[in-house]
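In structure tokens below, several structures.
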Structure P
């Protein structure tokens, strides 16, 4: 994550992953979520913060989840059902449950199918926000699979040349295991910047870069400026741009990738795209697992991954840069550091925790 999004030292409060996990669990239970499901969701969010992905951890998303549960937009105790199933595939109706909680079981279903037939693909509709999709791809990688996870959500992103948003940030993730090297983990939005980074930029008082958003008429903003006032991710009437920002910089590629995610999630799950029928805060998801053993010897694959990742990490850096990294390396390093030294949260986030736990009759988050 860019340095500009890190919590300033003077605003930093550290918590242990165990304390954070417990408080998240307690908050979910207070919202009516069954204890086992609450613990599952807490594990996903805590791992997200351990790995340094603050945009999708507790700083931004937990407050949204609590609001959606309390407001009735999400179902704390859903009765999800299998709509269609074959030996290698399934489609699930999530019954308005929270995707962060439902994703673990859905990916495990894909993994189990891949173990039987080589590849498993599970789609889910009528579900809530999935959080950091890379978490679920990693779930497959940790079981000697190549994992892929996609999600499509509420409209926030303009199509190239468009003045009205038609797509979500529609992130794509893939994870693959290695032997000695940290696993490969790519997880990125198909917009120039993830919507949650807008809220993060506002919190740490960082400016936005050129090509992140467009003016209300759809014109890309190509100069650095403060985050505008507004409600949705701090944007108001402004909208996010597809990856690339402008057509000259390749925004048609980000736009196309966003559409690809829409097809593989919403449409393949039998849903209706949000651009046609908006259903906030509901989304559709895609979980896929490729059983490495069905394609190659697992140890050979992982050894080859090691060689590739080591080659990338040993690439001579360009002037002004310390090193070359690959997707998943910084996250693995962050996890080691934060397990030992605690997870840094902004004081504003701690204040939210204190207010919310008091309102819901839950013990306050213990700080280090």
Structure Q
């Protein structure tokens, strides 16, 4: 069921100077996010992704188009209605945005205090959230006494205080080191899986998308240039900008100098094979999957020798894709027959096409 829907949304800001032109931050964007899903919006600086987030929590109003939450058009809500809406939307930030003068417990309690919840209810909810994010022993600590990862856990707990159905994450891991990033992403996966919270995350890091999201939206210059299931987009990116993002985390096809080095080190025919679920990348999970074992068995059955010289296999929530680069040796005709047999189920990339 669609929970968040943007239809033909454009957001234009006034020019920064008298002689300037209006700034189109979001340009005719339409997207949907299902209830209970994790959708990642990725793009470089200025792509418009942060503006999309502000449109979803009604901090900005579209110049044109509509934004709907759970079937309700929020574009022209009154202030009282907006306050009720925002209580149903949690927000976590890149720089944590904690109150330095408040303890961890008081930071988490803040949204509940604003909502005028009873003291006993606040205390119980804070205790519950501290345990959920693994900071039960830090209730009386202040933000300056915490690591970056702990601060972000406090931010997540605070965002969950009012039991929102939507969580918006604005570059939530950009200020963290890689190990801490993985810990925070694991916590967000728990939020989604155990609490059923719909998550919309914006980032410029494709590894965040790969780890956390079900669906990805790629933005450039205010427009959506590609979107789809994370597995499909990562395994077969269509737009050049998406390909650059994917290459930042997946570099499993040798090209240029790397390919020439492999040719110099290994005799025989250097070939790269595509493997993954469904044989054809993007096929149904488990249907006709092409595995490394399938490739090796077919080559061996044709009596040729082969060596794995390069490769990378990627696992996206139990579905795999990647490439194997092999040096295949033997009688030229036998090698050709073996590669013809393999290419019937594993798309073959010849070395000359990659030179």
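Given a value of -0.50, -0.94, -1.49 for log10 I(q)/I(0) by the Debye sum over Cα atoms at q = 0.09, 0.12, 0.15 Å⁻¹, calculated from one of P, Q, which structure does it belong to?
Values: P: -0.50, -0.94, -1.49; Q: -0.62, -0.93, -1.21.
Label of the originating structure: P.
Who wins on mean count of other Cβ atoms within 10 Å over residues 20-27 among P, Q, i.e. which is largest? Before the final figure, lay out each step's value.
Working: P: 22.4; Q: 15.8.
Ranking P, Q on mean count of other Cβ atoms within 10 Å over residues 20-27, first place is P.
For relative contact order in percent (Cα under 8 Å, 6 or more apart), which structure out of P, Q has the highest calculated value? If you can, show how the numbers build up before the last one.
Values: P: 23; Q: 17.
Going through P, Q one by one, relative contact order in percent (Cα under 8 Å, 6 or more apart) is largest in P.
Figure out for me which of the structures P, Q the number 26.1 belongs to, where mean count of other Cβ atoms within 10 Å over residues 148-155 was derived from the coordinates.
Working: P: 26.1; Q: 23.1.
Attributed to the structure labelled P.
From P, Q, which structure was semi-axes √(5λ) of the Cα gyration tensor in Å, for residues 36-155 alone = 24, 18, 11 calculated on? Could you put the intermediate results ahead of the total?
Details: P: 24, 18, 11; Q: 30, 19, 12.
Answer by label: P.
Computed from the coordinates by the stated procedures, all read-outs in this text should not be read as laboratory data. Given the structure is predicted, the values throughout are model-derived calculations rather than measurements. Cβ atoms are built from the backbone, for glycine too; each structure is taken alone.
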